[in-house]
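Before anything else, here is the set of structures, which you'll find just below.
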Structure 1
Amino acid sequence: MAKLQKNKKTGFPKMQLNLTSQFQELLVLKIKHDYFSSGEFPKLKLRPAEGTTEALQGNGLQCRFLSSGLMLGYIFSDSFTPIKAINAPVKLSFFLEIDDPNFMNYTGLPFEFEEDKIFYFHNKELEKESTEDKNLSSDKYVSSEDKIEISSSIINYDFEDEQYGTEVQVVDASEEVVYEKVLEDGAVSCEISLLGMPEGKYSILIDGLEEKTFFLYNGLKSVFGAVDIIIDKDDFGDYAFFEDNGDIVRQEYNIHFAARQLRWQYMLIESGAEQMHDEHEAYDTAKGKKYTPINFQDVEEAALESGKTIHIIWSEDTIAFKQKQDQKFKLKTKRGKSGVEWILDLPCASALNNLKVNLMDKSEVYSEIIVYL
């Protein structure tokens, strides 16, 4: 920062420049969601995990949190750029918290609530099915495959058989060994203590082979997920921050959520006591060269607990939830004793409403829309 200092000889202020280094962009992490019109996911909060603030400061890095992600910068100067001088991998960890009670309604994930697991995202290339989109999840979209078990600092690992000369190791996300022990002959279990270790992803190795992966978390409040960004000079894959010659590579990573796709169920209820409508038919009025119209199943007849007859129409295809639904469905019926054709607009389903579980197939959730005729 420039400082003003009074010049005793002239009485005019003299400018002294503090020639600090400028920051260059190293990484932009974008959290995407197909439900939102912008394509970005604003209903989240990222916060640094234990040790990350110190790792940023110690390696000349700065982090800026965005509305749907974060930006990482590094000190750059002609004289010295700290990130180029790292001797060991630098791990930056962030917790991902979702600030929306309706998140599971509009997100394409199994409708499960597992408090003993956490979503884990990272930039280790070898564990990705595809690197084309630079996604930190295992595949293009976040799925249950990105969940790992949460564990405390003390782990009792049991073996099926007695062990002889077995070596037990625990490595962190940077593949650094943080615990190792050779078991006594005849051992059937091993108590692993990670007391004092920072929260994060760890793996148990038995004689060098990975047997179990877990996330060490000591917080009282459950979190949705965690993100590990590992900066490694020996990594030259698609996610790497360095060229072979040591030049720094700017990266853009993504965490991409799909919108939930589900069938809609229209429940048609007569407002009056008498049945005034017959031959119910729902249809899609939207048109376009690349648009495939939504089809509907034949009407079903059912009854409420009161005995009143209702009519149900299911969409034949699943429909993706959107922040602004663009479907234009109509209902055609024959009304009254004379059977006059009667047409009305059908409302769209909303992700803000609770979903229903299909009792005929409990793996399916659907959106119920009540329409009074």
Structure 2
Amino acid sequence: MTSTRSDLPAVYLEFPDFGFGPASTLLSLLRPVARHYDLHIVSTGVAAKHVLAELPGATLHDLDTFHPDGWGAFEAIAPPGARVVSVTNPPFAGWAVGRRYCVGVVDTLDWMWGHDPTLDGARFHLVQSPLVGGPTPPSGRREYVRPIVDASLWSSATVPAPVPGEVVVGFGGMGLPGADDLVAHYTRWFLGAALPVLIERVPTAAVTVAGGREDLVKLVPRDWAAHPAVRVRPGLTQAEYARVARRAEHLLCSPGLASIHECATGGLTPLWQPGFSMSMLLQVRQLADTRYEHLVAWPWMTEVAEHIAGMSEEEGVRCLAERIEYTIRSADPGGELVAARVARYLGRPDRRGSFRVAVDNSLPDAAPLFAAHLGMMS
């Protein structure tokens, strides 16, 4: 992307370090207009690095915006009345509105927490349509949009034929505030169960393990880390990941919302992992309700999904972490659940195109709407 210049209008881009979802959403919307603004990234961790890699001229303000304790430091970063775009972090956005910043909101997980009246003071509020079912009647300034995906990276019209033996295991950004150990344990457990099946059953296997954590190579079980078929690729850009995912014969993805819509746009047929965050669990439950068969579901998925529905993300993650830790340490330490589903997935006849997400095409495309709103902010 074009680097930014201080003679252009400044925009402060806030998104939490919560996987790659909010960061990827922002990049998909920003690409067409990035050259017109002086861009300031307000985030931290792998999410900030992910965006900065594609906005090399932007200014990075390393700030954890997921926790309210860090919000006060924002006022030392952005002057009063500054333009702020907040992505999938309603509590911060509401705080910024209350501080009289000029705030635009983009939210892909609105279905998880619903309308917050404090956001009625935002200049715009784009809400991605829910994964299953139609949008609820809009309230406040919310405008529903179609799934936010960079079609230039994922269009099914240009999907290459899968390369035999190519496998991608994608964990997304792997950011889960306050639960780094959980993500590490989950990753080791999943790979420990999946890699033996993949390498034994896929002729000429070449397995790419992709994810946002810098220590990703250390999370590959020791017996497999040095295997010639295994390649570990931390920190891929959106375009790099799209290239390797689209050419893979077999794709095992964590069920982040961005990944779900990317695979649907690309006409791919992934196996969805059970996931390690609140939104992932709820999304796998929704995918199961559509009768898509290529997924790994926690044995207690339905029970816990009903229990955590309506909780805050922080509360939901704590509840979910307890069940995941018990499962991978005690109930299924060898990952038999994963191994069985991976083996079944490898034998599928539908190598392309069986994964679909219903999209309401009457809803507007988010990118031009975002560009128009951003241009009118002052």
Structure 3
Amino acid sequence: MYRWDIERISQELINCEKELNKETNPKIILELSKKLNSLEQIIDYYISVNNHTKNIQTKKPSTKEVATNDLAIFQKYKTYYPYFEQMLSNLDSLVIKPKQKIPRIKINQNQIITISSEFYNQFKVEISDTFHKIKQTLPTHLQFRRLVGTGISCAETLSVYGQKESYYDIGLVRNVQDYITTIHEFGHGIANYLNPSFIFDYEKYCFVETDTLFWELISYDYLAEKLSLPNDTYLISLLYLKEYSYDADIICTKKELHSNFSLSDFKYKKIIIDYLKSHTNYDNQYIDDVLYNEISETFHYGISYLTAIELYLIYKVDPKLAIELLLKIIKAHDLSNEGYLKYVKSLGIIPGQHIKEYVDILIQRGKELGYGKRLYYQH
């Protein structure tokens, strides 16, 4: 029922190429080139996932290559780094132990769309109306894929540059995560519709997931009641808290490495490993993650997560205000990367400032569900 209209996309690409070949205005040529590039990316992505060539294991980059890329992120987004330090400081002694697997449930694609629609219809006018417009495009702009042998969600939203339309690829893992993932991806579509430069605004990198992670946080409560799955959604909230805390730890460790070693030192893998073993209590997996996992992805997810938590806490008290602030963040444009941070702070939001309050909510929820010490502070 849901399938990308790849013929339509291909035809749009052909038409864009014809326009580009005729155009002489440099500004229009630049815009058409960006649109063409976005269409090519959508087609390439479609071919890769439908031919099962995406996510093929590739050779690990060298430790120096990873360190070089990480350092570039630290240099460009240096004003954001303290928020990861503060997160670790605020969560010092926090123990998170969500070891259970998320139970499988029967997944119906139409039900996913129905519940996603009902979720976004809760929100007045701008959000609900925008989602209604997006919903009309889904038969040709959405595809579901069943992922085999994994419990890890995999999804992508790709947008056409300068246009309000987006294409959604949802990998189904057959648990409540499928609903959360779909709500998340539709959030990208809403943001792109309200601000067509949103996803292509690279200076806004650190906040590009704020809206979608905010919708996720609200969806935990919504889906717990709607699907009668409070345990499942609670476990997912813990898993994400643990994941983002782990990412913050890795980021801070990498920053420490850069303050103690030069880039040329990173080609000597043993030196870095010996340093990590003598300065941390972590296992080989952690050391491997520090050496080979680049922070380009985790960086912006982390800041967006901390910002989304602040909006979620506001939402618990004043839903209308939280949505108004979210829309202001979505619609902001043409700022520098530091400018976006200043703008968000001007709205009264400091990423992660009240994360302890969020953790307290999760601790209380765990007690109500009879989870015991899945989440607690170790004194």
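What follows draws every value from the coordinates through simple rules; no lab data is involved. Please read all numbers here as calculations on a predicted model, not as lab measurements. Cβ atoms are built from the backbone, for glycine too; each structure is taken alone.
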Notebook entry, point to check: Hey, mean projected area of the Cα convex hull in nm² derived from one of 1, 2, 3 reads 32.1; which structure?
Noted result: 1
Check: Quick one: mean count of other Cβ atoms within 10 Å over residues 103-110 came out at 19.0 when computed from one of 1, 2, 3, so which one is it?
Finding: 1
Check: The value -500 for helix-only ellipticity at 222 nm (-39500 (n - 2.57) for each DSSP H run of 4 or more, over all residues; to 500) was derived from one model only; which of 1, 2, 3 is it?
Finding: 1
